[in-house]
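The structures come next, written out as structure tokens.
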Structure I
Amino acid sequence: MARFYRLAAYLICVSLFCLPVSALAAPLEEETPITLTAPSAILLEAQTGAVIFEKNADEARPAASVTKLMTLLIVLEKLDEGGISLEDKVIISPAAASQTGSQAFLDAHSAYPLKDLLKATIIASANDAAVALAEYIAGTEESFASFMNERAKEMDLINTHYINCTGLPAEGQYTCARDVAAISREITKHPVYFTFSSTWLDHLTHPSGRVTDLTNTNRLVRFYQDCDGLKTGSTNEAKYCLSATAQRNGIRLIAVVLGVPQSQTRFDEARAMMDYGFANYALVPVGSKGDLTGKQVKVTMGARDAVDGALGSGLSLLLRSGQQKNLTVETRLPESVPAPVKAGDPLGTAVVLLSGQPIAELPVVAAQDVRLPGLLEGFMRLMENWK
């Protein structure tokens, strides 16, 4: 019984799938159902933000280049807003060109298409490309880090703080698995990201004609079915980290693994997490906004006798395989409403039940207008009712 109520509370929060991951209820699985050596991990479904299971998901820790997910999210959002373009030319500063660690070996003072810098950051985790993007948007990397922290605040990421845009070791820079998952989920809403993230091998042609090969740091893109992102990271402090995503049979999963001591372990454990999710869960559409409920409400003193009920919002639920057959919807509407009625006016609710127990509610609204009758029309209807 306790497990049922845990499920009910969880699914009610799933109905509010526009909320950030950090605002959702406890995960569906009370215990980690598979063996994980990672000190911190989380598995969630991307559309709803529903957490399947987690392990120390709120533990603040360094995440190395997984930090670049926020850098990328800001760039992707700026592209969507139209403030920047993939065709923009970005001049590489000496500070950007001198970055250590993973690099695209950019030439200082040369102009690169923003598209190439985005590609190098996503595929090869290039620190120089990431800093060049940050400087292009905010002027300096320090100013861009302020943008990152402001965006984290907007997303309610309470266990995250940024000092730089690359994830290179810096005192006071940290995040957690839950926050990484939230950022990853936002990134999956940007199709241009997948143009690059699903690529295994590519190259960057410099303005001088020199060519740098780019190999995706996320091995799962090549070696795990349907994996098409997101980001790896490793430093001595953070150890080996990974946020990975794959989409299969209409469901997109995100697996975050932080702080494992061996590189291959992060891939193995993320793979096992997603295998478990795909094998045991399904995304079940309950209804879409505007769907007719098949029920009508009588309209008194209206130009028509009744108005159709329609769903005022949509809902999808993440359910264990086999639970769908126990899912029903009960429409609760008043006997009548007075005219006039406007399309979208609230009428009642559609209660979603699992095994007969309510777990979520959707608003039911009027599907069409029902006006007051004209004078002659009203007289005729009055005469009809008189009979």
Structure II
Amino acid sequence: MDFSYSPKVQELIEKLNVFMEENVYPNEAFYEQQLNAQESRWSAIPPIMESLKNKAKEAGLWNLFLPESDYGAGLTNVEYAPLCEIMGRSMIAPEIFNCNAPDTGNMEVLARYGTEQQKNAWLKPLLEGEIRSCFSMTEPDAASSDATNIEARIERQGAEYVINGRKWWSSGAGDPRCRIAIVMGKTDPAASRHEQQSMILVPLDTPGVKIERMLPVFGYDHAPHGHAEITYDNVRVPADNIIWGEGKGFAIAQGRLGPGRIHHCMRLIGAAERALEELCKRVQNRVAFGKPLSAQGVIQEWIADSRIEIEQARLLTLKAAHMMDTAGNKAAKTEIAMIKVVAPSMALKVIDRAIQAFGAAGVSEDVPLAALWANARTLRLADGPDEVHRAQIAKLELKKYQ
């Protein structure tokens, strides 16, 4: 495995780092100021975001996540990894480069499984950053870590499908630009276990779609993006809105979640790197008990352990990315599962040490550490909880000896 960067990737890394230093980090606080200055944090997008998106487009730093050169930068997973890591250093960065979840996953679904009509209607404006989307899979009344438990119904009635169900944690639905949801539900409860589910495109302005509430994460509302609980009550959409075909929902979900999981891990490494950077800067200029914090043995252990853990996680992420590129997502399922367990736990430990080094300031909004920690903690649940991934890893390991 060769993880050296090609000249193309090295150039993108340099451009992205410069863009982050000159445009993203200086505007993180300004973004929040503009968001809070509005009548509602959900009513509009801070103008600075659209300005930064336009700059990113002009700089050629746009849709870097899509391996298809027709739509994105044509990068492999290994090539995209260092770029995604850099974006993960800031909570607002992924959107600036149109590399933010859940839009990335939804665009990948449409690019791989969508009809030309679906691509023209929804993929094209998503690629341009003109609209946003959400993904409605998780349900409040079902153990959604097992996607076969999904209870929402998608029933064919003539030239239409009728959708009924209740979803939550539909990330992105609070955004005033969110126009489309990909909804997962059952079309045939009598089919085999993994062929009961389908995915369908539902415009959010369709009668019967109701956003019940926005769900905070450890007190963070994540506005204007947010995470919604949505009711679909006799929602009717054209039959052409089904993606790929009836019974393909579980297969699409597995194809969608592989890249999504590893992208989360790449961003988490970036978040951990920023936390370690903030920690190192902090401890060198703070004095306690007669000497700089950096001279305290326990602080040096934190720094050393953090560097070790980040490098281990990065190498496993790159191995998983390499396998996805060379052998396919299915062959890489063990490595994807392993890094999905490792990366969030690693990031939480590193960020927690940085918070400790900052003292009371670490849990405030004056530094990004608390927000980064809250986001990292959700990723021990999102795209499958640790326990599900560990169970899969164990089964695959035991299979070697049967």
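Each value in this text was obtained by applying a stated rule to the coordinates, not by laboratory testing. Keep in mind it's a predicted model, so treat the numbers as computed, not measured. Cβ atoms are built from the backbone, for glycine too; each structure is taken alone.
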**Request:** Compare distance in nm of label points 7 Å out along Cα→Cβ at positions 142 and 230 across structures I, II and report the one with the greatest value.
**Result:** I
**distance in nm of label points 7 Å out along Cα→Cβ at positions 246 and 262 derived as 2.0 - corresponding label from I, II** = I
**Request:** Using the calculated result 139 for volume of the Cα convex hull per residue in Å³, for residues 38-117 alone, pick out the matching structure from I, II.
**Result:** I
**Complete:** One of I, II was used to calculate helix-only ellipticity at 222 nm (-39500 (n - 2.57) for each DSSP H run of 4 or more, over all residues; to 500), yielding -9500; that structure is I
**Message:** Comparing Rg/Rh (Cα atoms, Kirkwood Rh) across I, II, which structure shows the greatest value?
**Reply:** I
**Entry that produces 29.5 once mean count of other Cβ atoms within 10 Å over residues 126-133 is calculated, selected from I, II** = I
**Which of I, II leads on FRET efficiency 1/(1 + (r/R0)^6) of positions 182 and 294 (r between Cβ atoms, R0 = 35 Å, to 0.05), largest value** = I
**Message:** Quick check on the output: 1.1 is distance in nm of label points 7 Å out along Cα→Cβ at positions 54 and 158, derived from one of I, II. Which one produced it?
**Reply:** I
**Message:** So if we calculate FRET efficiency 1/(1 + (r/R0)^6) of positions 86 and 326 (r between Cβ atoms, R0 = 41 Å, to 0.05) for every structure here (I, II), which label has the highest result?
**Reply:** II
